[in-house]
1. With semi-axes √(5λ) of the Cα gyration tensor in Å, for residues 38-125 alone derived from the coordinates and found to be 22, 14, 11, which of P, Q, R does the value describe?
2. Work out which structure the value 4.8 belongs to, where distance in nm of label points 7 Å out along Cα→Cβ at positions 70 and 134 was derived from one of P, Q, R.
3. For Kirkwood radius over Cα pairs in Å, for residues 110-213 alone, which of P, Q, R scores largest?
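Derivation of every value follows stated rules applied to the coordinates shown; laboratory data play no part. On a predicted model such as this, the values are computed, not experimentally measured, just so you know. Cβ atoms are built from the backbone, for glycine too; each structure is taken alone.
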Structure P
Amino acid sequence: MGWFMSETEAIKAASVDPEEVARYQRLAATWWDEKGPFWPLHVLNRVRTDWIVEHLAKSLGRDSEAPLPLAGLRMLDVGCGGGILSESMARHGAEVLGIDVTPRNIIVATSHAEGSGLGVEYRHVALEDLDQDGFDVVLNMEVIEHVVDPRAFLRQCLARVRPGGFLILATLNRTAASFVAGIIGAEYIFRILPRGTHQWRRFVRPIELLSSLDAAGCRLVARSGVAVNPLTRRMRLTRYEGINYMLLARVPDST
């Protein structure tokens, strides 16, 4: 584990907000507690995993119900946290590299993957400083609303995808509904998330992402909203994208 930076050694990159890093540093040990502060992410992960596998398999002419429908795909999970999504992708056959700017997250993720017998690779590095590219799939899930410059961050993500590969995004829409549900409801009334998890002004509207993807020549493959029921602690896909949403885009082939 000599490649880990110390917990006090900061990554200095344009996309990194030190306050966000500190917040997740404090929460790192609770990533895999399904009844702890990250329980919404565990519930969401089941919904988004099924959606990702279904649409990637369909786009690649594969059977999403096969034992390993993502076999042979190199994936980059940007802002992997404790590895919840990374492990799900690995269980479906993908070769996964998870990166995060919070060192304790990487320690937690590595330890859990090893205990689960999964060969997921994790690195404590900012996206801008990553020395690898050419990934079949880049995952940018619930991350872009935490960075300093979303447009620049999106360009960095696209630069890591191989020609003809896929970029998958998930974030919160910047609407009145998301302020009520995602901030007031989730953090103050129902306490689904710790207070301060999100800043509404950093939420990203779908049109903002789609315009950037279109400018890069990407083709939108699939999109969906995600509905949350705070009383039952359940989530489901929905056509309404006013709060949470996901996008799957295909990067143009170089030929």
Structure Q
Amino acid sequence: MLEVTPVPILSDNYTWLVRAPQGPEAVVVDPGDAEPVQRALDAMQLTLSAILITHHHGDHVAGVDGLVGNGLPVYGPADSRIPHLTDPLEAGTHVVPAGLGFEFEVLAVPGHTLDHIAYLGEGMLFAGDALFAGGCGRMFEGSAEQMQGYLATLRALPADTRVYCGHEYTLANLTFAAAVEPDNEALQRRLEQVRAQRERGAITLPSTIGEERATNPFLRWDSATVRASAESHAGQALDTPVAVFAALRNWKDHF
């Protein structure tokens, strides 16, 4: 099993440091700041072998400049806004990042940005800002149809798939989720656990797809309670999963 270490960066981002068990090399996912990533590599006596990027936003790519070396591969979506990109990736392809020896499937997850991809493999999903613990990213470039479509794909992954996302948003996301589903007992238990974790400064990630199915309203558009709450907030009937999702996303944007 791959070893994954969170590197807190900026105000609430995480860069993920990934290596083979006891391996001397590491891959980093979405380095938004080079200095803390390099400190983590040095402290663990690891050599950086590759960089994986999920999308072009600065808090996910700004550290690339300070980390790239001669010939260091940078994997990501085919987007000119990603610095030093050497290996543009298309959805449906598979990649074995240099120095890692494990294969990831590349998934298209457009919505937060149109170029957004995620990496799936070894029971792990590196989701960037496409799926959060208890939530999902804002729709900056894509549509509700696109976002709900890929969330349906992610929801169908095995329940024990671990979700490594780009931000420590879990408490805020679950607070919103509790407003949508106040009687969801699994959600209330998770919210209490996350509050306790954050009070002691602990990370709340990774989550699992099973946890998200049970407590994340953006994966629960077919729950009668979620739909009724979304309709009440929107002031109209919502006849499709996309309509329910869009109403939830709009609600969260103004929560």
Structure R
Amino acid sequence: MKLSIPINADLGEGLNSDGQLMPFLSSCNIACGGHAGNHATMTATVRLAKQFSVGVGAHPSFPDKENFGRKIISMTAKALTKSILSQINALIQVCEQLSIELNHIKPHGALYNLAAKDATTANAVLEAIDMLPKKVPIYTLPNSMLSRLAKNDFEIINEAFLDRTYLEDGSLMPRSQNGSLLVRKEEIWEQCKNLYFDKRVLASNGNYISLEAQTFCIHGDTPEIYNSLLYVNEQLNKASL
């Protein structure tokens, strides 16, 4: 059931959809204690990923379970680096116990979006990753601040979102705004088709912008996402991919 294009999803966040989504995925981003997750959930999710041969990524965030990591938390760059490093190392420990290599790192929520435009935050993320015993690729928005600062020293994998809408500058529309989430299976497929085949996405101003990605993200808490993935898989099969 794995899709013929590289799909990733944020998992281990306390939802009931991980088992349904995992067979579709090429990689997953596992909550490692900042916005969600603990040793038990990380262990269960890594074990599930191993079962389906899905790449395991760390999904660190601002340390803010109360707001699910979707709010910017005021903290020093040093404190942020320390928190991110601690979260990633917690997942690495689980991976080592289950004989799995860490595949990548993808910041979560507010941290992801802020690191995409703020140099101080992006550098705090990169400093944490640089302290790891082994460098791994970073998932981020194309042409983001994080991507630009990392390109000479880290492997960057450009990411696009199948179930989120975009602003004209290529950033994600804030979840606080109406229309930030794509829910209907037909519109998720339309976005997938535009991104994968035409390397473009329809922005909120009604114009297409260029966007080339190597991995495509969906969210487990998007309504009916399992049925949407079944539909996307069906359409990709019709396209003989």
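1. Checking each candidate, the match is P.
2. The value was obtained from structure Q.
3. Structure P comes out on top.
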